[in-house]
1. A value of 9.3 was derived for distance in nm of label points 7 Å out along Cα→Cβ at positions 84 and 308; which structure in 1, 2 was it taken from?
2. One of 1, 2 was used to calculate FRET efficiency 1/(1 + (r/R0)^6) of positions 132 and 276 (r between Cβ atoms, R0 = 30 Å, to 0.05), giving 0.05; which?
3. Can you say which of 1, 2 returns 4.7 when distance in nm of label points 7 Å out along Cα→Cβ at positions 220 and 284 is computed?
4. A value of 3.5 was derived for distance in nm of label points 7 Å out along Cα→Cβ at positions 12 and 228; which structure in 1, 2 was it taken from?
5. With relative contact order in percent (Cα under 8 Å, 6 or more apart) computed per structure, which member of 1, 2 shows the largest figure?
6. Can you tell which of 1, 2 yields -19500 when helix-only ellipticity at 222 nm (-39500 (n - 2.57) for each DSSP H run of 4 or more, over all residues; to 500) is derived from it?
7. Who wins on distance in nm of label points 7 Å out along Cα→Cβ at positions 76 and 316 among 1, 2, i.e. which is largest?
8. Could you tell me which structure in 1, 2 was used to calculate distance in nm of label points 7 Å out along Cα→Cβ at positions 212 and 236 as 1.0?
Structure 1
Amino acid sequence: MQEFLSTYQPHILFALSVIAVVLILRISTHYVYRWLLKREQIRFPGESASSLNLARRILQALWLVLGVIALSFIFVDRDKDAVIVGHFKMVLYLGLLAVLTIVLAATVNMWFNKSIKRKILQLDDPTAYKFLRYVAVGAIYTTGILFGLLAFPSLRGVAQTALGGAGVIAIVIGIASQEALSNVIGGLFIISFKPFKLGDVVKISDDMTGTVVDITLRHTVLRNFDNKMIVIPNSIINKEKLINFQLGDPRCCERIEIGISYDSDIDLAKKIMREECENHPLIFDNRSVQAKADNLPIVKTAVMSLNDYSVTIRAWAWAKDFDDSFELRIDILESVKKRFDAEGIEIPFPYRTIVMKNQPESRASTREKDQES
């Protein structure tokens, strides 16, 4: 036993040193993680620490892998030392690069989230910050991957070309499809020209109306009034003609149309619709100064069309914004219907007049004879 210890004493001491270093590094990583976690919670309260936890796990695994590689020096021939050292350096480089990339991306992401919350509290538009957050985090991860490729000799040329500057654009254009690239450019156009921003209510078609909740590099997300998310690629939304209910002047005019029968009193129906609109608490007085001086009504009513079985009357009711206009419309339709019922104004159903022509005498006499027989 003593001879074995004296023979392999250097190897045993080396192994014990490696194990001790690995344990120290794992314990140090744990305490550094807790310190960073407290610091990030102070700087960015309410943000998730999942990225820091991932970085901690990668470091813990990295120390174990490096320890195993270091212990392999004991069991291989000395002519293999250069190969082991190369593997050791590559694993160390990739591990530290991964941790650095994750921590940097997480820090940038939390900074943008904090800035977005501050913008919202200040009632400013956070759209640009939300979009740039995706750009910045994506650029950090892309750069980290390219630096990681430098560790592999066969891919080093590609990484060096890409990191050179113009090569990044060439690679992106080369590997990205036309549709994906058009979505990114569409997102940049949305951020630059701002046809809408986060929080705006937009209508793209009859079945696509909702509030803008997110704008990414690829798509724009709307939340419709059924609380369902509509994901629209930026390349498509840039081609569509859309209505932004909150771009510029938020005032909204509701054109409330109701049909009455031809036998009903048109003047009374117009009066009822005007009164119900003007008495609603959400009505907005959109009259000009001259119209107010002339004592014109707040709500204009008029006959719009003479249909097959009804007369269509329209009321122009203004509200301060889109949300109020929706509430105004549904309330007015209900109250006008009740007033019409009380005042004897009929909202007609389709009428059909059936004309029975007299049968020819020959047919009638034939049928009479058949009945007698």
Structure 2
Amino acid sequence: MILINDLSAHSKALRTKIDSALDRVISRGWFVLGPEVTAFETQFAEYLGVTKTVSLANGTDAIELGLRAVGIKSGDLVATVANAGMYTTTALIAIGANPFFMDVDISSRITTLDECKRAINAGVKAIVVTHLYGRAAPEIKAIVELCRNHKIPLVEDCAQAHGAKIEGKIVGTFGDISCFSFYPTKNLGALGDGGAIATNNARLAETVLRLRQYGWSSKYQVSLMNSSNSRLDEMQAATLSEFLPLLDGWNERRREIAERYTALIKNPAVQLPVFNGDDYVGHLYVIETSNPESLRLYLKENQIASEVHYPIPDYRQPVFGEQFADIHLPNTEKLAITILTLPCYPELTDEEVGKVAEAVNSWKP
């Protein structure tokens, strides 16, 4: 079976580095907010080219605490897309804020400058731009300028785009604050959950530092409301420090796989993703077709796993009932019923890529 992502193969290839990282932590006997966390935060900030990163327990916490840091409160309206798995919307629910759902470009599957203008006209207090499937938001520079002109905080969701660039500038360095996930399947994944924010704003970094640990200004002295307990543990930080130098190589391999798919898949019933150089780091290779369920079942019969990222727009999730019944985002809704993700991860072999492409080509809708 060709898996959608083979974490066993990934960890097996890295076993020496993993053992070294865990041995350092166990031998030291310091497991929370110790030297490994400090080292990784410094290394990740240097990789991105920002002044500060603050590690957290997971990527959703990064979005929530990042939004809290820029001043989002209960009742505020915040712009987000609805085609990215509900993660930002979940963070907004935790704050008590209200989502303003933006549509996406049908080709990039990422929100647009025009949608951000629509959100600002609706009175949003912040905008979250999601770099989806490993692709940097094409209009991020124009969106930054728009937000600055209107004094609206811009939060980047980089959970699927570690290392992606626009004109040589890495994602996570455009907005006021950016959010990362280190879930194991991410381009830079830990051995469990993990997350971080990145920023060049010292005040925002200090706010998140306090928010991640009970709102402390000093030990046992709570000075910040709406805080949390959200800390990356030393074992995950040590592992991420070992993995970070390998990230660009992994991203290059992901791009090679994506380019190979694009060269090999010739089925006229399948529309392939569009990407250009290092603006894409191959987190997911997402195709479109009028009958994705038929293709998914056909691939399964041929021992190939596939997935849908994501099948339900946030505003159509059962948790909301009829709250957003009047919202209609045509591109978001079309993509939800036409997309399918093919396997794309660094350990995938050229032979396996060929088998996937051959199966897609032989499928008849």
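What follows is calculated from the coordinates using simple rules that are stated; it is not laboratory data. Predicted model, so just to flag it, every value in this text is computed and none were measured. Cβ atoms are built from the backbone, for glycine too; each structure is taken alone.
1. Answer by label: 1.
2. 1
3. 2
4. This value belongs to structure 2.
5. Answer by largest value of relative contact order in percent (Cα under 8 Å, 6 or more apart): 2.
6. Only structure 1 yields this read-out.
7. Result for distance in nm of label points 7 Å out along Cα→Cβ at positions 76 and 316 over 1, 2: largest is 1.
8. The correct label is 2.
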